[in-house]
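What follows are several structures.
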Structure P
Amino acid sequence: MKAIALWFFSLVPMFFAGDFKECAPCNRQDTQYLCASNTLPVNSRLCIDITEVPAYVYKDYLASLAQKHGRESVEFKNAEPNYSLWAEVFEGHSEEELKEKFIASDELALMPIMGISYEQAKNFAAWRTETMHTYLNEMSKNDRAAFPKKFKFRLPSENEWARIRFLIQDKRMLKQLEKIAKTNESSFKLSKSDLLKDNPKIKPVYFEAAEDIGFYNVFGNVAEMTSTEGVAMGGSWKVPNSTKAFAQSFSYEGASAAVGIRMIFEIIE
């Protein structure tokens, strides 16, 4: 449960607790609601992940499917990444070796999840929504009231993703984001991950914060899926966005070692 505790829930109090002044942009609505953890507000109804979705969160998704349906189930097998694609990034390592490291260790924990399809990404978003609902329903009535009644995680539109460029953070928030990154890197012992720390293609999800906005790996690393199938944003190790153009889109077909996900948390009610 370490991954869920760190990524799903622990960031909420740090970002949005108290009188919600730190979340002023997402409070201009009839009722003031909190964003989900690991996200920052885009506007009054949308928040977006500060990082690409890391591999350890997707591993928790697989673990929940294994617990519910079994590891030999169709549901579990249909959700597994295409490990053979990972070998494109980690040269000299076999598909079987990478799968074992992903499942049995934390060496790939902070890798952006990649090698999944558009449909797999949508199914993961549905699970993330359900998981947060479960967590919130265990809260006291007063604590639960601070969060939206209805919400969902989903892939961003191209325009929503491009709006990252407007999300300027103050110095206090930037320092908090940096602290969170260091805490998670320490928790997962990133310094001991030979596969990630010096990899020439793929970088950890906290590798580089964009100046002023604080979001990590906005350009390069892996491109990020949008709600339009086959269209990604940001750029990747394979097709870089050298001009750092927020509105530039990229095409992809199926699962790819150069495409990951960064998700929207949409407040519905």
Structure Q
Amino acid sequence: MSYQVSFCYNSTMEHTDIVYGVHAVTESLRANTGNKLYIQDDLRGKNVETIKQLATEKKVSISWTPKKSLSEMVDGAVHQGFVLRVAEFAYAELSQILKKAEQEDNPLILILDGLNDPHNFGSILRTADATNVSGVIIPKHRAVGVTPVVSKTSTGAVAHVPIARVTNLSQTLDTLKEAGFWIFGTDMNGTSVHKWNTSGKLALIIGNEGKGISPNIKKQVDEMITIPMSGHVQSLNASVAAAVLMYEVYRHRK
């Protein structure tokens, strides 16, 4: 299954990172990752009071900052008047995700094979949190990691979904198979999602936006799943396709 998206990147601070927007800042403060909070100096309202109180409880210093300065910090992105400097994102270990999965019935682990758009990644994390995905695995190289854009788009889900960053996806799939997981991929030709047997331990691979799943990874897939489409467009956005499949597993659980 191929996906067509637009690419968008954002800069990050050296040794530190930032998150911005009401939801992302709130969740990061709750997760105790905030170092310093910047609030637009002329902003008023309930969100200001709520976030200010949370920052005070977490002993995070507050700087009242002009809107222009905040916009420069986030490269012109929509910050809603809140920017939070946080500790560098702490990725989970693969073993932590496997341990979490062992404690769940019918666990689903998501594997992103070379995803490049941070908006797609953030949206996928948001759905992963909503559907109780056990964890997300991404490669260290040639793929987007957790950036401020990812955090903002996920509306704080990065604080709740374990994300492991691995050097070798192929070896990781072998580890998952040894742990009893069935490996599924997405492709234009495969088993219809409506006929997908979602029982047991599942690992679902979402491929690169343009190229799909890489050939060497495809060889390790137990079964390809396709989303039937009857319109003129023959592909879905990566985050939309991932959401359809995550909710299919979630629906069968319920």
Structure R
Amino acid sequence: MQLPRYIAHRGLSAHAPENTLAAIQAAADAGCEWVELDVQCLGDGTPVIWHDASVDRCSDSQGKLLNMTRDQIGQLDVGSWFSPAFRGERMALLDEALSLVSALEMGLNLELKINTGHDPAALARTAVQRARQVLPLDRLLVSSFDMTALEAARSQDEALALGLLYEAVPRHWASDAERLRPTSVHADWTQLDQERLIEIQSAGLVMLCYTANDPERFASWWDHGVDGVFTDDPGLFDARYQRRTRGDGSRKPR
């Protein structure tokens, strides 16, 4: 698997509402090769692309995702909180996001988001099965903070690329790696420890950091050998990824 230096965090979330189809499209329009998206299930078991346990922050309504159904989330506006240009954007179903990522020939880091009350193993089984039906192995990376979810993902597909997701990489990370056989380790760059980084490099694993939006402050970690970052705007790091679309997602005239 060839992971890029920059992965668009929740889509191009500096320029479009996070975790939406518009954010995926915006990332592609900016030249990004990969996106990171969060998946969890509604109360009726429908997998959707969403980060929070509730819809309060990123929609025009309130309530816990666990108490909602597919019909209910279809009525939510999840774009106007970000900008009037995205009014009417709907919460993306996992299947819709997978289809778009595939059509755009992008790679996907799918994070299994386990909020309170959700079943980690059930989410892993549902999400991995659907993702593998759409994306090839070299364009799919599944990550999670929840090791139970990753164990379920590994048991479902021995060839699947996994990412161990932490805030600060713990001392016991190697035991997690031995059990789960990951491709990469992901950590909050502000809590990254050079000793842990050396251990991860020595183990031959890819080191990815989230969520880096300050190129100057992050610069020294490139020198230490970090492989890539999740960022809300890859264009901050490299002009090749500066967005080439209007605020409504349509392309600017050349």
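Source structure of the calculated read-out (distance in nm of label points 7 Å out along Cα→Cβ at positions 71 and 127, 2.7) within P, Q, R: R.
Each of the structures P, Q, R was assessed by FRET efficiency 1/(1 + (r/R0)^6) of positions 55 and 207 (r between Cβ atoms, R0 = 30 Å, to 0.05); the largest value belongs to P.
Of structures P, Q, R, the largest value of distance in nm of label points 7 Å out along Cα→Cβ at positions 39 and 95 belongs to Q. Structures P, Q, R were shown, and Rg and Dmax of the Cα atoms in Å, for residues 47-86 alone at 10.6, 29 was computed from Q.
Readers should treat all values here as calculations from the given coordinates under stated rules, not as data from a laboratory. Please read these numbers as outputs of a predicted model, since none were measured by experiment. Cβ atoms are built from the backbone, for glycine too; each structure is taken alone.
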